[in-house]
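Undergrad: As structure tokens, here come the structures.
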Structure 1
Amino acid sequence: MTGFPTAPDKQALEQGQTLSPRFDAAGLIAAVATHAETGEVLMLAWMNAEALQRTIDTGEAHYFSRSRNELWHKGATSEQVQKVVELRVDCDQDAVWMKVRPQGDGGACHTGQRSCFYRVVENGRLVKRP
């Protein structure tokens with residue numbers, strides 16, 4: 001049981017007012033975080049039902065770590081807490097988009113970078129870019 005209701009039909013899912021996230025077979029949903037002021041894509045992570053509910057309840061981003069198989073409060077150890085300004089779901093409710101205000105040093109990536117998307121592909125190679 002996810003704690004979230006299941007949409008009774010496609011119309012309710014896509015046009016209704018009830019949050020009915022569609023988690024995948026592993027119980028996860030993709031979550032994109034962008035900077036609330038700049039629009040910069042900060043990270044892509046995963047949420048399970050508990051992470052999504054805690055995010056809603058606390059106003060701070062919570063994720064599910066697939067590699068550690070555990071709930072993760074963003075910034076609990078790094079001080080890079082993400083204050084949620086707005087939370088959206090896509091049309092069929094299988095992805096989440098959060099506009100966040102990063103706290104601490106303003107970074108989002110565990111590597112110390114501002115964004116997890118700090119490299120570009122150029123001629124088949126990865127090149128670090130701000």
Structure 2
Amino acid sequence: KADGAKVLAGGGAYDMPGAFVQPVVFEGVRPGMRGYHEELFGPAFMLFKVSSEEEAVELANDTPFGLGSAVFSEDVERAERVGSRIDAGMVFLNTPEGSREFLPFGGVKRSGVGRELGPLAMDEFVNKQLVYKKG
């Protein structure tokens with residue numbers, strides 16, 4: 001907000017004991033603003049308007065982070081096409097999250113190293129060795 005983004009909803013403190021804040025939705029966040037290249041976690045959201053799939057993918061990938069993303073569309077093939085181009089460790093289609101204990105959890109870029117949970121995560125905890133014997 002201090003950099004010029006508009007608060008569309010929320011962002012205030014609750015009048016109650018504890019450290020609780022209202023979810024906030026920002027509009028007008030631009031490159032160069034503090035929040036643009038930070039890895040924001042709820043309850044803070046940034047709203048961007050784009051005019052094409054290409055612009056949406058370019059915007060989604062314009063970050064040094066890549067934990068998770070969500071693509072919403074009534075056209076499932078379109079959601080799959082856009083989601084496959086997003087550089088994130090997890091891409092959820094038509095849901096804000098899809099974590100389950102049997103699915104690997106993790107990001108790319110500066111959003112972590114490796115995976116947690118699921119069968120694929122076991123590779124993070126073992127050292128593999130190839131032993132080859134001729135004949």
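Throughout, read-outs are computed from the coordinates displayed, never taken from laboratory work. Predicted, not measured: the structure shown is a model, and the values here were computed from it. Cβ atoms are built from the backbone, for glycine too; each structure is taken alone.
Undergrad: For FRET efficiency 1/(1 + (r/R0)^6) of positions 44 and 76 (r between Cβ atoms, R0 = 30 Å, to 0.05), which structure out of 1, 2 has the highest calculated value? Write down the numbers at each step before the final one.
TA: On the way: 1: 0.95; 2: 0.55.
Of structures 1, 2, the maximum of FRET efficiency 1/(1 + (r/R0)^6) of positions 44 and 76 (r between Cβ atoms, R0 = 30 Å, to 0.05) occurs in 1.
Undergrad: When Rg/Rh (Cα atoms, Kirkwood Rh) is calculated, the result is 1.09; to which of the structures 1, 2 does this value belong? Each step should come with its number before you reach the end.
TA: Working: 1: 1.00; 2: 1.09.
Only one of 1, 2 returns 1.09 for Rg/Rh (Cα atoms, Kirkwood Rh), namely 2.
Undergrad: From 1, 2, which structure was relative contact order in percent (Cα under 8 Å, 6 or more apart) = 14 calculated on?
TA: Details: 1: 22; 2: 14.
Clearly, the read-out refers to 2.
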